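Multiple structures are listed underneath, in structure tokens.
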Structure 1
């Protein structure tokens, strides 16, 4: 039997070697000593005895044995060679008893290079084994800021607590996301049972992913599994067999393919005005004569209008479009979706006959995507920014345009130049608002500085108190009032003197206008057409020029300030005034952009820095309130996620010392002791 197996393995090895030669590649195994950079320092850490994923064993530590194998670890030496005899003995040992002796290997960038046990690896690869035990020494590369190495260090932080080395990602932040999806803290130790359960779930998913054609995609199985977990959850993955997983993958395959794309999001900055107005009129006429029933539209809220200003304004938008469209639509609100399972709330709306569903909070993203995957005939849109999913579109407003105007007003009114800003969560869109306010303040007061506090860290009252203690009188708070019984006017730009607060200017979300335009585009099919014309995720990010953002002025605001507001609003609408005109200087002194150029919307959305006249910082994840953490988990900026990794790495470095490798690095032709015994030690 071993004779036949060696012949088959030899054919695989020779075929691989010939193929690589034809492509101008080396036919033999990579050698780690040849790959390590000579001019950069490395650190070694002994990991001890660990299970090594067979797929991730890619080469040898030194060149002594590399020429005996093709690059796929299959043999290329003839059947009558001494090497072949030893390989056959190991094959028999594996069939009769199993190979139990661990190999010795080095790990570099989560790839393994064998020091002792090359033939054992070859035999196990031939039989399709998943893992092999090995005594492993990790070689840590020098950090250079590159995405590849930073992603590897995120893996190292993840491995420290999970001891899982077989799942890999292509995007930074994914290991943190995985921990969150699994319901674990990033520095929480995994038990042996948790490791085994996860390994079993991963290998099931890997089989389903491979059977679906996943190996043809330029992405990893881990990327696809993370997308799957966000939709179906970990418990459902554990309970499903390979066929069920493959079926679910088929439903969400467009998202799997999307993750392989370098550009995953297509931003829609404004509706095509002439086309939409014309076709919107036609669609209304047609709906009067041909529509058999009113369009059923659901609004799913994470709270209630009575207790949340955010929900209140979306509810006002719902009421507005009901009046505008009259009997052409029927709208219904579903409050408090987070009190139970939000997915069940969305499904209930679908079962109630709703054909269009607006989920109005980033915290409803995952439930929205799952419902859209399971119910592809329903249009589901989520109010958030920078979401990459093919199954739901997102909508958000460019509030930084209004914040720029509020900053300009605040700067013009302040004699001291000390301004306050209270922000809620470090999520996409909010950092742009802070920076726009600070830049607007400098427009009218070159000496202006913005003191930043976070309600998700200190609470709204605590943040306001911290600013008041610094003798700051002009404070920008959240965009909407909370409408709580004990709540005072803690929104907009206010003048605060002692216990008196007067709102002067406020940035306004015009959700009614937004929903009207979206529904018009659904009626005339242009929204559906936009979806069909792209293979990316659609994010609608409209601004002041489309009427979905405005600035409200108090009657007490003096005429010169009102004129300033009107002038800046019209200038922004006409694209004459550009809030983020470069160059910009960050708190760290980095200069962003070139002279007299506007940042792209992608650069604005992904801001994870503060400009140099902001006093304060983006909070660390551990500092956030429970609601703040939940919001950041779904829509947090990259810096928020990276800070988690840095905290874990700090803890690791405090308790981990670098050890010298215990393995003997001398490898000669006859030094592989386990292989020399030709199976006797197996």
Structure 2
């Protein structure tokens, strides 16, 4: 404990106050001198259009000359008073107008078209397949062009029109900054899911009122005090640019999910090896995102022949998943790891450890198979997987196409910085950004990034086709992640991209099965179908953002083991209790490894007796749907019967670090 005498504090406060007064006096003198220099440089006369009193001197009113001077002074005073009632427009030279037009344009251009794209890309390094280094040139070039064009256009205006216009432009930039900083609470994530905009009526009204009030205040200020407004505008413009620049610098020093910095070279998921199969042995896993057994039931009801090409398969309808959402589920599926009571929390560092340690992909390599992982939801594992796969590696440096990059990132920036009333017009999803910026027309698959575009993959599959290439290995292992039933819902039942307004989730789900069916047909044509083990499943089933799940979720699971004479056997249905818990054992068994070391049982050996399975559900809270807990459930009975589900009470906090 310590004690400070109040008198000492009083003296201290007085001393600090004295220093503050002295500094303010010095700053005041400095500002006045700088102001005079700036006004002279811009050729601005503070007394222009003002009534300025002449120098004062003593006169003798008793003399004729003095009386004449008094009379003329009276007349001059009356004329001055008359003129003061007439507002005169401000007269500025073109170079002066150009300077203030530049300052006014600087605020919105930097805020919306420079800072917003850079922040979005830098802060989304876990979801985007490119970095700031790939987009800075188009963004900067576009921003400079906007500054030049708008500055020249605004400088052509004169008098009151000029003052009002630069006030509107500058205030719009400040409004965008305020919107991004304070009015975007609860902004829907850019995951492609349709947004119920009616649920945001209150914040929409508030943001519109704030924008209107700020615009009205800016215009009124510019009309009443044009010179003072220009000074304030210059100060605010420079201050916001500096503040946002510091924020960007801080953001660029942060680390991505895999532990690398934003400026460092990172590995990409390419399509290398995606179209090749082995004539010896193949183990192929298709992940159809979000494909729930309920969706498959609906597809088969409407299209009974949807699984006609899935000969030799067994559909395991009583299938449980592992985790939600996608990146959590894949971290488990690709490593063979799962949470247990020894883990204190679920975090990015924990997942990175899973990928870095010896796990499932290492087992694939040890068994002599060439591993290709085609998914872009493994941000925590990219560095580790680049050492274990044929297709994940760095790519030659590239710069995004100017028009595509500016178009998609400009749309993102406007979505973030405009008032809520206008946000639906600029709605986007992450795949839109990746598909626009990443190069996707290369014929060299080792430099062609893998993108979530089921319709394009289907066309590539039909056009190029599969080919035989075992890469000198015992066989090929391929893990292919498709959009499946996940939103955005844009594909029809024939796997053609038709737009959200022309299809349904059921049609897209049917189209996903058609993509896999085309792959199966080509395996048969190449004569390698029988020696191929094929699994068609999902990372997770139906899910939603909520504190707790309130209904069953069950990813599809269809398995065809490698065996002779399977091309004419129709798909069977099994209700044995299985799921992702048995996936590793199944795959390792088919590659000739020790299935018992992976905790489960090959699905074709699972008995029909009752069995307890576990599922880890992610809990979210708040309007921004922050991930907070992983909650464990146990399933005793059929997975599609909600009465079979029960919380265990075990849960782990989610740490974003």
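Just so you know, all these numbers are worked out from the coordinates, no wet-lab data involved. Just so it is clear, the model here is predicted, and its values are computed rather than measured.
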Per mean projected area of the Cα convex hull in nm², for residues 380-531 alone, the highest-valued of structures 1, 2: 2
Relative contact order in percent (Cα under 8 Å, 6 or more apart) from the coordinates reads 19; which among 1, 2: 2
